[in-house]
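Read the figures in this text as sums done on the coordinates, not as results from a lab. Just so it is clear, the model here is predicted, and its values are computed rather than measured. Cβ atoms are built from the backbone, for glycine too; each structure is taken alone.
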Structure 1
Amino acid sequence: MRILLVEDDRELAGYLGRGLEEEKNHVTVCFDGAAGLRAAQKSSFDVVVLDVMLPHLDGFEVTRRLRAERNETPIVLLTGRDATQDVVRGLDAGADDYLTKPFSFEVLLARLRARTRVKTECGVRLQYADLTVDTESHEAWRGSAPLALTPTEFAILEKLMRSAGRVVTRQRLIQAIWGVDSETSSNNLDVFIRLLRAKVEDPRLQPIIRTVRGVGYSLRRDS
């Protein structure tokens, strides 16, 4: 993978950079948000690993600017703050995933593999009720209205579409999106589902993403 690592802690950046390159990745390292933004704008990467607390521009602002420019490269945020409002702020800005410091290097690798796997699955168009997703172009619509989904939101919707009408357990969703060895919690999944619902479910339309309490989620329309 071609990885952009933006981290102002030079010791941590060195450790992560060396570890990622030992795993046969090509790593570009920047030490502040402005430099990271310029690098992401000038070159193509498979994934961006982005610290939140950065000089010049913080990780939230870098994420917002990249998404405003329609840069859809997967972004994994590194944060020392795990309060729900901070997590939601990062995901609302357009990030695809986050890791709370301290984290293990193996978990970081698993998250990066999951994010790039989402991007490379074979393309097919899926439809259920008035929802349509194109897994090749990574576009989604409800009726004729396009949905502006992040890669992670798209991956969750795709998984639900492939099992439309049936319940997908929380664990199956987590494993499909973040990998079998993921330490992502059910609470994290709930945050992503809430963000997905906000984009998919128009108050004027019938709700379609259903919660099966204590089990998981399903796509289901009323008869």
Structure 2
Amino acid sequence: MRTPGNPSRFPTFFYKVVVLLGAALLLGGALAVPFYYETQTLWYKSGTEKVMLRSGQLAGLLAFVLLIGQILLALRLKPVERLFGSSHLLRWHQMNGMLIAGVACSHVLLVLAPEGFDNLPIGKKYWPEMIGGLLFLFLLTMVVTSRFRSWLKLEYARWRMLHKPMGYLSLALVFFHVLFVSESFARGLPRTVLVTVGIGLALFIGRMQVLRWTSKRKNIGSQI
């Protein structure tokens, strides 16, 4: 029974469940796309090659969802911070970064292997794939510089100046990559949802940055 000075923990538990359930639904919806909106590439594959290619698509979509989560963790939203604690969010951010790098590596290997590594998609015709390659390099750079920052003798301020813009740029690149590289998102519900989520995230992140910039200016002004 709830007593004065000992408020019920049910609302906190309920909000945690809502957040985690929303994340699970987003992930489940993304991973269902290759099955309900199959790409034509899979029609001409069979056996091991088909399994590898589909697994590669699933790995790519998993990395996509994890990257969205990584940016949201980096924003350190106050309601989420109050629910889970800042130390937990920081630890999840670090672990999720390593997971993204591993899943992205799996995506690249599983997608390229059925076509042969001597037949890399390079050229203007394959610009969505090349965006994916650039994104992969960005992800590896962010993980390596974060994991081995002290070994690389990279000061925190300089690392942050590199890490933060690359994170936002990676988020933009992954939307363009997914939107144009896969026939699953060429039309219909998947494309509509992807574009809507992308625009919504861009507006939300932009608003958060403006609010924080305004808050910093006010704090600096009050100290003068």
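Which structure, out of 1, 2, was relative contact order in percent (Cα under 8 Å, 6 or more apart) calculated from, if the result is 13? The read-out was computed on structure 1. When mean count of other Cβ atoms within 10 Å over residues 12-19 is calculated for each of structures 1, 2, structure 1 comes out greatest.
Which of 1, 2 yields -27500 for helix-only ellipticity at 222 nm (-39500 (n - 2.57) for each DSSP H run of 4 or more, over all residues; to 500), as computed? The structure behind it is 2. Taking distance in nm of label points 7 Å out along Cα→Cβ at positions 20 and 124 as the criterion, the largest value within structures 1, 2 is that of 2. To test your reading of the models, identify which of 1, 2 gives 0.20 for FRET efficiency 1/(1 + (r/R0)^6) of positions 76 and 116 (r between Cβ atoms, R0 = 35 Å, to 0.05) when calculated. The value was obtained from structure 2. The greatest value of mean count of other Cβ atoms within 10 Å over residues 84-91 among structures 1, 2 is that of 1.
When semi-axes √(5λ) of the Cα gyration tensor in Å is computed for each of 1, 2, the one that comes out at 31, 18, 16 is 1.
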